[in-house]
Structure formats: C-alpha cells, structure tokens
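Every number in this text was worked out from the coordinates using simple rules, so none of it is lab data. No experiment lies behind these values; they were computed from the predicted model shown. Cβ atoms are built from the backbone, for glycine too; each structure is taken alone.
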Structure P
Amino acid sequence: MPDKDFEVGRRWDEKFSEEDWPVKPDLALVAFTSGLPSGKALDIGCGPGRNALWLAEKGWDVTGIDASSVGLQQALDKAKDKGVDLNTIHGDIFATELPHKHYDLVVMANIHVTLVLRRQLFSKAVSALKEGGHLLVIGHHIDDLGRVGPPDPELLFNEDILRDAAEGLEVVKLQRWERPPDEGDAYDRDNPLRPVSDIVLWAKKIPSLP
C-alpha cells in the first residue's frame with residue numbers, strides 16, 4: 001500500500017489492538033438481510049468482522065476488505081472459532097479494485113468520510129453489485145453529533161445526504177434507526193439507556209434495460 005494508506009492501516013491496527021470492539025452484528029443488518037437468500041456479500045471496512053461473521057454464519061459467501069491487518073486477523077480468528085469461512089482483502093477501501101457486478105449484497109457500516117471520498121466509495125460499491133443486488137449503508141445520524149461518531153458534522157449522515165449518495169439505485173428504505181448503545185459508544189451519564197440514532201439506507205441496484 002502507498003505510504004498514506006499504510007498510515008491509515010497502522011492507525012486502525014492500534015485501535016483494534018487497544019480497544020474492545022463490538023462483536024454483535026449491527027441490528028439493522030440483521031433486520032434488513034434476514035429475508036434475503038444467501039449469496040456473495042462484500043463488507044467494506046469490515047474491521048474485526050462483526051457483520052461479516054454474522055453473514056457467514058447465515059450461509060453467505062463473505063469477503064471483508066479493510067486497511068487494518070490486525071482487524072482482519074481478528075476477524076479470521078473469530079471465523080475459525082465459529083467454524084465458518086471468511087475471505088479477506090487487506091487494502092485501501094478507496095483504491096483496491098473490486099470485481100464488477102459480482103456481489104449480491106454490499107455492506108458499508110459506519111464509514112464516515114469526506115464528500116469526495118463518499119462519492120468515490122458509493123460508486124465502487126454500486127459497481128461491485130450485481131443487478132438486483134442490495135446495498136446496505138449504516139451510519140451515525142448528524143443528530144447525535146458530539147455523542148457518537150466523528151466530531152465533524154460534514155462526516156455524519158442525514159436523510160438527504162444518503163438519498164443523494166444513492167443516485168442510480170432504487171431506495172427501498174431510508175430511515176432513522178434507534179438502537180441501544182454498543183460497547184464502543186459513548187453514553188449519556190444521566191440516561192445511560194438513551195438510544196443511539198443511526199440512519200440506514202437499504203437500496204437495490206436497478207437492472208439495466210435490454
């Protein structure tokens with residue numbers, strides 16, 4: 001990887017080595033994918049594999065891509081413990097070439113980047129989807145600014161931002177998603193059970209006209 005990508009990977013290596021990361025899948029992932037037949041899935045920025053591993057346990061052929069070798073090794077170790085297969089790609093999620101029209105499902109969970117990188121990543125995700133395949137995006141809602149997610153409001157999501165990012169896809173669901181705090185979330189000391197506000201995009205790649 002280029003030096004810049006190496007630095008990104010090293011930073012996440014430190015995070016995954018030093019912090020306890022959630023092990024349960026995103027509740028939105030469970031809710032939106034449970035009704036789908038298993039197929040080929042891509043988890044972009046999979047880290048230690050909380051979502052990729054759940055999909056693998058449900059029979060999906062899963063590939064996880066991440067810049068952190070530590071996160072990927074943690075995911076592979078967990079896959080071995082669970083007795084499931086997991087494919088991994090160690091590389092920059094923005095620069096790594098992905099197969100075209102290959103996946104039935106692409107997941108992007110909690111990837112908060114600049115507008116330019118966001119457009120680039122959405123384009124890669126849509127290109128990697130088969131026609132009729134689904135894209136699931138989960139992110140921190142801007143209403144939770146200062147509580148969870150990055151401190152820069154331009155990196156967070158709202159309904160309009162995700163609707164614009166889904167250009168060329170059929171938006172099936174775009175909704176606010178309230179959930180209990182994860183292990184890694186900050187919590188409200190006065191109300192520790194206060195839900196976290198995520199936003200979820202569930203979209204389908206429209207088949208090309210003959």
Structure Q
Amino acid sequence: MLLSDPTPLIAVPVIPVVTIERVADAVPLARALLAGGLSVVEVTLRTPAALDAVRAILAEVPDVIVGVGTVLRPLDVTHAVDAGADFLVSPGTPEGLAQALADAPVPALPGCATVSEALALAAFGFPVLKFFPAGPSGGVPWLKAVAEPLPDIRFCPTGGVNGDNAAAYLALRNVLAVGGSWVAPAQAIAAGDFAGITARARVAAALRR
C-alpha cells in the first residue's frame with residue numbers, strides 16, 4: 001500500500017464534510033455520525049475551532065477516523081498532522097502542496113477538477129483523488145468519461161453531491177466514496193440537532209457503492 005493511499009481508511013460510502021464553529025460540538029457530532037453508521041468524517045479548516053475539534057474527536061471518539069480538509073498550504077499539512085489527523089484533504093493541489101501531501105506521514109485525498117490535474121497528481125503517486133467541485137466540474141458524466149482513459153485513478157467527488165444524487169456517483173466504478181455537507185450541515189450542528197444528523201447519517205450509510 002502506498003503511504004498516500006487512503007483506501008483502507010474509507011470504510012463508508014459517504015464522508016460527512018463538517019464545519020465546526022465550537023469545540024464543544026465536536027464530540028456530540030462525532031458520536032451522532034457514528035451512531036448513524038458513518039465512522040469517517042472530514043473536519044474542514046474553515047474555523048479557528050477546527051484543529052481543537054479534531055483533537056477532541058480523536059481523544060473521545062476513537063472509533064471515528066478523522067480527516068482534515070480545506071488543506072490549502074504546506075503549513076496546513078503540518079498543523080493537521082500535529083493535531084493527529086488520520087488523513088488530509090485539499091480542494092485543489094498546486095505543486096508545492098502536492099509535494100507536502102506526498103511527504104506527509106498520513107494518507108491524502110488531493111483535489112482536482114481536470115484530467116490534467118488528475119494526471120499530475122497520479123504522477124506524485126496518489127491513487128485516489130478528491131474531485132472538486134464535482135457538480136460544476138462535470139459531475140457523473142465527467143467521471144464516466146474519464147473511467148477508461150484513467151483506469152488506475154479513483155475519485156471521491158464532493159461539491160454539489162447530496163442525498164438526491166449520491167447514489168448515482170456511488171454507482172460508478174471509479175468512485176471510492178462521496179463527500180458532502182448534507183449529512184451534518186452547519187445549521188444542524190449549531191442548533192444541536194444531533195438526532196437529525198444521526199438520522200441522515202443512517203440513510204447515507206445505507207447507500208451502496
């Protein structure tokens with residue numbers, strides 16, 4: 001297994017992409033997702049609370065695999081790894097960031113939106129890529145079109161993926177999993193609607209690749 005291969009970690013069809021404003025919400029959120037059958041989560045680096053939220057989940061909900069997303073620069077890689085991230089996710093991947101992700105001691109899902117970007121990242125040794133933003137970048141038709149010319153690359157599409165179209169993505173042979181915020185939207189987290197998050201997680205976990 002390549003060090004950069006996240007495949008063994010992705011044991012669920014849907015990876016909730018979450019934005020956590022308050023550290024106090026991190027553990028109840030992780031427990032709600034796990035209760036619904038989703039044991040993998042991506043915590044975005046979009047708030048000051050993000051890294052402390054990652055630490056809290058890893059300390060108190062050890063059955064959850066925690067990825068750190070919105071990794072934009074090599075320093076983000078360092079901070080995420082220091083926080084204990086199980087894997088890293090970037091929305092796009094310039095060469096310097098690609099090298100930092102390739103050198104990281106944990107797997108990564110580097111982001112791409114074009115065939116050229118996918119080929120460049122494959123040359124770094126990444127076998128699974130984040131396809132982002134999936135909807136605006138071509139969605140299911142794009143993924144179908146690249147399946148033959150890029151037979152050794154698999155994707156985790158996010159951006160425009162939701163409960164209505166996730167199954168269509170998961171039906172594709174080159175899709176490992178999908179990511180999205182619909183399972184645990186920021187409003188539900190802020191409102192403490194963890195029962196609702198568990199209910200949506202249960203539906204998402206029942207989807208099949």
Work out mean count of other Cβ atoms within 10 Å over residues 46-53 for each of structures P, Q, then name the structure with the largest result.
P
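Taking 25 as the value of relative contact order in percent (Cα under 8 Å, 6 or more apart) derived from one of the structures shown (P, Q), identify that structure.
Details: P: 18; Q: 25.
So the calculation was done on Q.
Of the structures labelled P, Q, one was used to calculate log10 I(q)/I(0) by the Debye sum over Cα atoms at q = 0.13 Å⁻¹, giving -0.64. Name it.
Working: P: -0.71; Q: -0.64.
Here the read-out was taken from Q.
Here Cα extents along the principal axes in Å, for residues 94-133 alone was calculated and came to 26, 15, 15; which of the structures P, Q was it taken from?
Going through each structure in turn, the value belongs to Q.
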Out of P, Q, which one gives 3.9 for distance in nm of label points 7 Å out along Cα→Cβ at positions 22 and 110 as computed from the coordinates?
Q
Computing FRET efficiency 1/(1 + (r/R0)^6) of positions 14 and 38 (r between Cβ atoms, R0 = 30 Å, to 0.05) for each of P, Q, the value 1.00 comes from structure Q
